[in-house]
Structure 1
Amino acid sequence: MRLEEIMTSPVLTITADLSVADAARRMRDNDVGSLVVVTRGVVEGIITSWDVAVGCVGAGEDPAMSPILLHMSSPVHTARPDTDVVEAARVMSQRRISRLPVVDTDGSPVGIATFSNISRVMQQLASDIFSGWDRTPVSVTVTRDL
């Protein structure tokens, strides 16, 4: 299975010159936990609700006066739409990230794969695999030649 089959699309974006408060409002209004930061249509970083709460507010900064550029994660790891879901999960686990922007050949965002997207697919895959197993107890008789 490929990321293009499970990613959330379209992806919500924002520019780095806007304020952290702008990002927080956009996240709230769209009920999401992150925004992909773009410059001229190309992924530059990502800002998450954690960046807002801990990186900005928790540090005593004013979100209305603080630019996203100072609080976003950058560079950000991205993947292509044809990336295998299992490979994406491995990368996310190794890098300890829960969101993976999906980009086209020009680096423009086309979606985002989240830990939640991937875990739902993995759960369904496991269910599909194991549902075919017969769970009827099998009796076995063992004999020994003496």
Structure 2
Amino acid sequence: MATVQTTTDTTPRKPQQFDYAPPASFKTGKAIVNLGNSGLLRGAVQVVKKGAGDNNLHVHTGMDGLYMVLKGEVTFYGPDDEVIGVYGENQGLTMPHGNAYWFANTGDKDLEILQVVAWAPGIDDKRIDVNPPKGDVAPEMSEKFDARVR
């Protein structure tokens, strides 16, 4: 007979439903729309105004990310502003933890980019800024919205 574990690590979390729509308006260069968070995985859509970019070159020590362009165009950069790639709709990349990167909306309209992240087990995730944050697209300055259905 199997033993049922009752620790919080093995208890299933309630599913989270979402209904995504880009914000009608926002004041900063970037808005982040939360789609859900399981504790191990988080989904969001970042909406970046034309001409704005991610805030700075940075590294996540224990968080892997997947980015897919829903609308617009994005350019990802590495150290020394080396272009990692330019991606249009339905294109993107995965960014394993430990890599330094930043990105910018390089298209002619607002960028909508799906971001799915997961945390590496056993690694304390920290965001390390290689360059100082820039303006109102820094994560702490970005406007936050919630698409989860309650």
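From 1, 2, which structure was helix-only ellipticity at 222 nm (-39500 (n - 2.57) for each DSSP H run of 4 or more, over all residues; to 500) = 0 calculated on?
That value comes from structure 2.
Assign the value 14.0, calculated as mean projected area of the Cα convex hull in nm², to the correct structure from 1, 2.
1
Upon calculation of relative contact order in percent (Cα under 8 Å, 6 or more apart) from the atomic coordinates, which of the structures 1, 2 produces 28?
On the way: 1: 28; 2: 35.
The read-out was computed on structure 1.
Give the label, chosen from 1, 2, of the structure having the highest value of mean count of other Cβ atoms within 10 Å over residues 13-20.
1
Where a number appears in this text, it was derived from the coordinates with a stated rule and is not lab data. As the structure is a computational prediction, the values presented were derived from the model and not from experiment. Cβ atoms are built from the backbone, for glycine too; each structure is taken alone.
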